[in-house]
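Pasting the structures here.
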Structure P
Amino acid sequence: MSAQQITSPIEEFFQLQKDLDGFTSRFTKEISSKKRQIIDDKTSFNIKVNDLKSEEVRLTSQINQLDGHRSELQRKIEESIINFEDRRAKIDELHAEETKLNTKKLELDEELNGINNQINEINNKIEKLSKNLEDQVVQDDVELVKFERYLGLRIEVLKEDLMKFRFSNLDASNLDKEFWIDLNIAEEFQITGSFPAMGEDEMAPILVEFNQSQNFGRFLKQIRQVLKSNI
């Protein structure tokens with residue numbers, strides 16, 4: 001085993017100073033590095049804070065815009081709901097009106113069918129009366145010829161349901177003077193006009209008998225007598 005070397009105090013001092021200088025250098029470098037790191041971190045932090053503040057401002061602006069859009073959207077939704085309710089009420093009203101119109105149409109269709117049936121019945125009666133009148137005219141042809149020849153009777157067809165009967169040889173002072181009646185044959189026989197004017201009490205019994213008997217010759221005789229009595 002070798003003998004230990006003895007170090008003098010001066011050598012120990014220089015060695016200690018050397019070690020201290022090394023430590024100081026390392027410590028200074030470490031502190032500088034940490035300081036730079038802190039400065040860099042602080043700078044980065046400040047940048048991030050500023051970025052976050054900018055982002056906060058941007059997001060706040062967007063939130064405000066969204067709040068405005070939401071308020072506007074809410075207003076439009078409320079208006080749409082009101083409009084929808086108004087339209088739904090109008091649609092319900094139109095549906096109710098349509099139902100009423102359909103019901104009214106059915107009623108009118110039924111009424112129209114009834115009127116058409118009545119028209120058909122009237123037309124049938126007119127055809128029957130016209131046929132009866134034609135048959136009566138043929139039956140009384142000889143008598144009518146006598147009327148036309150001796151009593152001055154002329155018959156005119158004004159319309160399909162209206163005839164005019166002209167009488168002359170009634171007024172002794174003027175044999176050519178004509179007197180007339182208009183006879184409606186649409187349903188029941190009716191006198192719609194005459195010259196000279198005939199009273200209701202004069203026409204009524206003649207028409208009642210004529211509508212019952214359909215005796216055309218007798219009807220003309222009675223009319224002639226009434227017209228002559230009114231001269």
Structure Q
Amino acid sequence: WKAFGLPGSAPKAVGIFANQPSPYKSKVVNVWKGALILVAAWLVLLVWTALFTSGKEVFRDRFVYHAAAAGEKSLVTPVFELTGRTCSVEVSLRTDLENDWAFFSMALINDDTGSAYDFGREVSFYSGRDSDGAWTEGGKNDRVIVPAVPSGRYYLRIEPEMESANARLRSVNYEVIVRRDVPVYGFFFLALPLLLIPALFVTFRAAGFEGARWQEGD
């Protein structure tokens with residue numbers, strides 16, 4: 001710019017020259033190395049979780065609920081023991097519902113301290129046949145995972161509810177299963193794409209740079 005005796009400074013370069021080195025070339029390699037290390041650690045943690053969570057069954061029982069029955073609707077289970085470290089607890093429901101629904105209001109209660117974990121689940125299952133063939137909606141079973149439950153003696157309080165219309169015809173047989181130390185995989189599969197975001201971002205930037213350079217070459 002000075003060689004031509006022009007005043008001021010040269011304007012900033014616009015575009016990408018055909019032989020301009022990519023500033024992302026080394027970054028892509030390094031960021032993918034880091035991503036692979038993180039994915040390897042993710043895989044090790046996933047396998048460790050699968051191998052060292054016991055999923056031990058601590059309680060199982062069957063009950064019947066009649067919507068038209070008079071008196072107290074709720075029930076309490078016998079006390080069961082949760083041993084070992086603080087961990088997740090899974091409460092599963094298995095029903096025989098057919099073209100009906102039921103809501104289960106539940107609480108996992110410590111028998112010694114009275115502390116409670118309240119939760120509820122609506123279970124519904126419908127099926128039929130129309131011009132397109134057989135169809136189903138919903139499911140007969142459900143489950144809930146209560147995280148970080150300390151060891152101790154616990155029981156469940158269960159209060160089912162069904163639609164009041166035609167109550168005398170409505171009932172549900174259901175089974176309750178409690179397991180401790182169950183693996184929770186949802187967080188793992190949520191974390192995996194997050195681990196790859198930086199590597200994908202740099203890769204797309206590098207691809208954009210190369211595309212712009214080829215356009216300049218044309």
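Observations on the model:
- Origin of the value 30.2, where Kirkwood radius over Cα pairs in Å was derived from one of P, Q: P
- With distance in nm of label points 7 Å out along Cα→Cβ at positions 112 and 176 derived as 5.5, matching label from P, Q: P
- With mean count of other Cβ atoms within 10 Å over residues 56-63 derived as 10.5, matching label from P, Q: P
- Structure from which 17.8 was derived, mean count of other Cβ atoms within 10 Å over residues 152-159, options P, Q: Q
- Ranked by mean count of other Cβ atoms within 10 Å over residues 80-87, structures P, Q are topped by Q, which has the highest value.
- Of the structures P, Q, the one that 3.5 was derived from, the read-out being distance in nm of label points 7 Å out along Cα→Cβ at positions 32 and 184: Q
- Entry that produces -26500 once helix-only ellipticity at 222 nm (-39500 (n - 2.57) for each DSSP H run of 4 or more, over all residues; to 500) is calculated, selected from P, Q: P
- The maximum of relative contact order in percent (Cα under 8 Å, 6 or more apart) over structures P, Q, that is, the highest value, falls on Q.
Only the coordinates and a few stated rules stand behind these numbers; no lab work does. This is a predicted model, so every value here is computed, not measured. Cβ atoms are built from the backbone, for glycine too; each structure is taken alone.
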